[in-house]
1. Out of I, II, which structure matches 11.6 when mean count of other Cβ atoms within 10 Å over residues 194-201 is calculated?
2. As an exercise: Rg and Dmax of the Cα atoms in Å, calculated from one structure in I, II, equals 37.9, 122. Which structure is it?
3. Taking 8 as the value of relative contact order in percent (Cα under 8 Å, 6 or more apart) derived from one of the structures shown (I, II), identify that structure.
Structure I
Amino acid sequence: MTAATDAAPLPSPVPKARLASAGDAASPQALNLLSQALAKPARAAVTPPKPAVTALKSAVAAIRTQDYALGTRQALKALELCERWHLAWHVLAIAREKAGDLAPALTAYETALKLAVDEGPIARDLGRLAQRLGYLEIAEKLLLKALELSPDNSEASNNLACVLRDQQRYPEAVALLTACIERSPEIALYWNTLGTVLTDQGEMAQSLTFFDEALRLQPGDHKALYNRANARMALGEPREALADIDQAIPLCADAHETATMRMARALVLLLLGELEDGFDTYEVRFDPRMKDALAFATDSARWTPETDIEGRRLLVFGEQGLGDEVLFANVLPDAIRAVGPGGQLTVAVEHRLVPLFQRSFPEATVVRHRTVRHAGRLARVAALPAEAERPELHAPIGSLFRRFRRSLEDFPRTPFLAPDGEQVAHWRRTLDALGPEPKVGVLWKSLKLDGHRARYFSPFELWRPVLSTPGVRFVNLQYGDCAPELAEAAEQGFDLWTPELDLKDDLDGVAALTKALDLVIGPANATLNLAGAVGAPVWLIATPDHWPGFGSDGWPCYPSATAFPTDGFADWDGVMGRVAQALATRAGAARAA
């Protein structure tokens, strides 16, 4: 069993997962192979007693009927009778994987492979699960071993390409898939995976050709339909994306993949402004079959939209990334009014947000949360004061939207976070000392910028039209390592003033600084969310799949925000030109005033 450890903050649900890995350890074909092996147990390296064989046959039968709990119990029974029987470990791994118990499943697969090092199916199953859990180097080694045992196995080849893609080794992934397609052009799997390699690099329009070919070869391929939906979502075609997802979901028999597709469906609905259905469907993010689905460590009851919370003690958990915790916090004033003076609202947020949230919501008790990973599962714990009364109910903060944000008219018209007044005054004095020009904060990326996320942020060199605007003093708000971009700006003659402030960890100071600025421009990262929440003028550079637009042409959670949409996915030139033109007009008006 894995010890509890601090876990990294959870990411926002965008970008979306790709479905390309092949193989199902519990498919009829795979279970038939296990049954054939069970019919000849004497050929195993270890001869199991008859009761162990009987128990394992019952385990396989239970897995066929999707009774994974019974399958687990029967496989364990077989192992009690014959501990070194690799087949029993393999069946146990399959039952636990299908039940969503991924860490124990991984251990069982590893044990099975140690006992039968030349079993290709075990190596393939373990490699696929290792990839799903993010152990990419291990997955690569296992899949290479599987290919040594079965060089023409399409499942192993395809999944190896997926691992190379996830490691951002795109040329190698393309080369491997191209060779597979040349050898077997009729296999739809390869075309679908090649499409995901392209989408990973931001080549959404080109990827459609490959998803279409996969669907021509295998009509009703739910993976290709789902992946095409994600590409269409990114290209600004949400209705077409929704049609693909709605077609794909009934065709999928895998619970994990179904949950993944329902999550994508929720985001499309939210993008379209269909908030009631969208937020109800959005609850799938807590399905334990979702990767990194979050559970909440509390003995209180789970709140539902029908629950009357007046006079009750409600614990609200922040969730997902830092920007999401800020965005969803716009619902907290509604929750405070709903519990009323006779109730108690406790809010658990990322520790850097505690001072800002406590000042903003003095009627509530604000504490930090901690996320731990235990036995492969993520759980969030609230650091409640020892003397505090125990909560009666708990709710993830985004779930409150199911009750309080059913239409665009339900969103706030005023800022909901209150920066420290003295700090705001300090930053205004500091900024005034820089000169009379308007002070414009700029930021251009997120802290986490792997290949899958980088496509949501404009390359820094494309900021030249904006940074060339005369009559503006630019302020660097970019947290994390941005030394290369600042050096590039200096070489081009752009002066980005960097404040003496920890832009990553001092979020109370960042909130005050953004409030003191005349304008903040950037993508929807954590700092831009903070700026919008305190009511600073914000210009959002929005991608076509910016679902928190909720069907509007703005950013409803932040009334002070103006959205500048791109012309298409990763099509930055046009929007940067429009931002530059608007900024020049604003600066000209400031000079005239």
Structure II
Amino acid sequence: MKGRKERVIKMIKVLFIAPYPAMAVLIDECKTDAEDLDVTVKTGNLGSAVPLAKRAEQDGFDVIISRGGTAKLIEEVTNLPVIDIHVSGYDMLRVLTLANEFPGKKAIVGFSNITLGAETITDILEFPIEVFTVERAEEVGPLIKDLKDQGFSVIMGDVVTVHNADRYGMEGILIQSGREAIFDAFQRTRTIYSFYQKKQTEIELMKAMLDTAASDFVVIDSDGGIVYEQWKTISSSLIDLTELPEDGSLNSQGVITTGNEMYKVKPSVLTNGGRKHYLYSFSKLEQSMDESLIKVEHVSQLPLIIQESEQMRNCISSIGANIKRCKWALIGERGTGKGLIARYIHYMKHGGNGLFAVVEARDFLKNSEADKDIKTIYLQCIDALDASEQQRLHRVADHYCSLGIDVIFSVQVENEGVFDSNVARIYLPPLRNRSCDIRALAAYLIADSNQRFGTSPIKIKEEALDLLEKYHWPGNVAELKAVLHDAVAAEKGYVLGTEMIGPMLELKITSELSIPDDFLQGTLEDIEKKIILAVMEQEDGNQTRVANRLNINRSTLWRKLKN
């Protein structure tokens, strides 16, 4: 009929590796009945079949068929599906019936594809034939030699079994596969090839989807091996893949810097066949700010907040009550953990999605745009801005909020008129007002140091805890962290006691109370300048941090230093 398209049958290219010549002859006879299979027959057993299998894919074959140990060996060197010819019940029955007429002790030696069926038939028919299963071809020779020493005279099995039987002067009978086994292999070839093609189509589709979603990425398996990688806009030589964790966790390493460029790294966990794989996609960080002025990271898990005290519970409760807000002000003394709370807010709102950026307020005002993956901007040193800069800061913050980006301000003191009613105010208590948190904080900090740096102490004595709880902690949690870090680094035992903690706290108290004899000499202006210079030394000359501590703006600080 005109216009009717004839169906084109896809021929499956099959490489049939026969382990013995007689099978090759039988395959040539059988393949004439398989019109949809383009069968090429080669003879090769075990190691001699490996080169044939290695070339099969590049020679355009779709499937390989072989038998027993040869099929197992081939599977290790090719990506093509391998069909293992079964030894049918007819094949086994023919050989066992024939061998049963032979005098002497008889045995079957072979891989499980032969021995499993043989054992069943010998039991049912009560043939006096013993069955021995091997895992590797190297086991056959020593086993047959041992059987000869035990008085066996007839050995049945695969090609390697027969060769070894001949080698030791024994009667070797080859268990051959008949027509039904070959036709069964052809049928399984059709089924497996159809399934294989479907999976290959799915893989190609997934690759195309990945290509659209991310132009530069790498997939790593649970053993750390690279499964698949693609680099289109980034040179793979710029990325050190050994730095990527093998469990998909980035631990705040969401941005990497190579040369003059910053790249975002987005992790994903893929599960396939019960195994986990980890996809890391890379893209350039698009932002106009000087990269030395901004820190961008991926907050991979909800930060742990110690909240045994009522003050900290109120703080966290306030965050929950304001979670839909876009602008936040974290108000608290230096060292109270405002950065940790900012990351807590970010994760509560966005989970593991989106990036977290840290930048000083004045540098933020110079910025014109932010990367589309940044979901939270944490602004430091607000106190150092003058009134006009603070007003402009709020206008810029409102612009980012309109883009769906949260803006979090960090301030030590809440000055009147700085924040409007649209800002969620979160008050962080000083450590001296939450002393009941010190025990849990100390346990966490000691455990963290042990895991990260391999320090020895794993516990703190009660009397040492009492000292920590009685100290007034002007530097708050940051100071507690520094003291415990120094203590666990110095302690070589497993327990921190007063003999380590006591002298450290006494030294801090003495240092706080001591004022140099000449410090208060001179005019008020002279004393003020000495204070500024002392703070400058503590802050390593960073004028922004100095202005922040002294609660003055940088222009005032600059003027006082100049005078």
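1. Corresponding structure: II.
2. II
3. Structure II accounts for this read-out.
Only the coordinates and a few stated rules stand behind these numbers; no lab work does. It should be emphasised that the depicted structure is a prediction, and the values quoted were computed from it without experimental measurement. Cβ atoms are built from the backbone, for glycine too; each structure is taken alone.
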